[in-house]
Structure P
Amino acid sequence: MPAETDPIRTAMTDDEAAAEARRIITDFATSFRDDRPLPRYGDAPPVPQPGRPPMSSKAVDDTARMLGASVLVATSGGATTAVLWASGYANPAVIAVVFGAPTALVLALGRLAKRARGVLPEEHHHHYAGPVYQDQRHQHSSTRGVWARTDNRQ
């Protein structure tokens, strides 16, 4: 395209374009940024954000579990309804198997989870203010014989 018909070239001279470029660069380079630290507290009350209301982490976990369980119940109920509607009659044995098997599975998994809680190690938090030496050796004791003799070895 020739320079005479180009609308951008005819709108501004080279000196005007250079001045405009300097103005844009100067505006960009002189932008204001406040680096002062924000106050730790203020007079304004907290503002609730859009979305879910603030909850504890346990409440969030429970909510996610309930939502997941509701999806499971809805899909299993819908599948059961479809099977019974397709078969043309509601056999009590079929209903017992369809509703009893998932319930028995959930109860068995719950009992297994209760037993597994005791297997997990305890969680320890230590907070020290100063130099601390921790001795992590274990003592192995054995007591044998009619007259007890204790032997402690490391």
Structure Q
Amino acid sequence: MKKKVAVKLEDLINEIDMQMDETFTYINTQTGEVITLTSEEIRAAEDEEPLNKYPDWQRENIEKAIEIIEDENEAYLDFTLRNEYHEYEIIEEFIGTLSEVEVQEELFGAIQGRGAFRRFKDGIREHDVEEQWYEFKGKKVKELVIEWCEEKGLAIEE
């Protein structure tokens, strides 16, 4: 296996915010490239579908998916951290750091049940703690990414 190169920390942090249920993220440890694929693109690669069935913009991703599936050199790492990243838990932790008890109580109430994320966003704006939230969340995501990279022996570039 070739030498691993450093991956840009900012690329990985941005990827966490963009991950959706139907997307999967991989890191090419030899180039540092961060690749996001849809489940459709991965299925097409696994099923060996003819590429001409797909639009030009999707063919490149299907070719990447084929590379990842056939990766005998173990150059690719799966960076789909859906199971490690729990925004709800970070929200709860953030609310607990707020100094005003009334704001804490209101925000804890806001995050119960359906529509919790929308009510939380409205609440942090209303109480003027939105900037604090994004700083707190950014710090937590950065910690998660750095810890994951350390566990995988992956160098990061700040």
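What follows draws every value from the coordinates through simple rules; no lab data is involved. Since the model is a prediction, treat every value here as computed from it, not as a measurement. Cβ atoms are built from the backbone, for glycine too; each structure is taken alone.
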One of P, Q was used to calculate distance in nm of label points 7 Å out along Cα→Cβ at positions 46 and 102, giving 3.7; which? P
The highest value of Cα Rg over 2.2 N^0.38 Å, for residues 14-53 alone among the shown structures P, Q is in P
Taking distance in nm of label points 7 Å out along Cα→Cβ at positions 22 and 38 as the quantity of interest, name the structure among P, Q where it is greatest. P
Of the structures labelled P, Q, which one yields 36.9, 116 when Rg and Dmax of the Cα atoms in Å is computed from its coordinates? P
For mean count of other Cβ atoms within 10 Å over residues 62-69 computed as 10.6, the structure of P, Q it came from: P
Taking relative contact order in percent (Cα under 8 Å, 6 or more apart) as the criterion, which structure among P, Q has the greatest value? Q
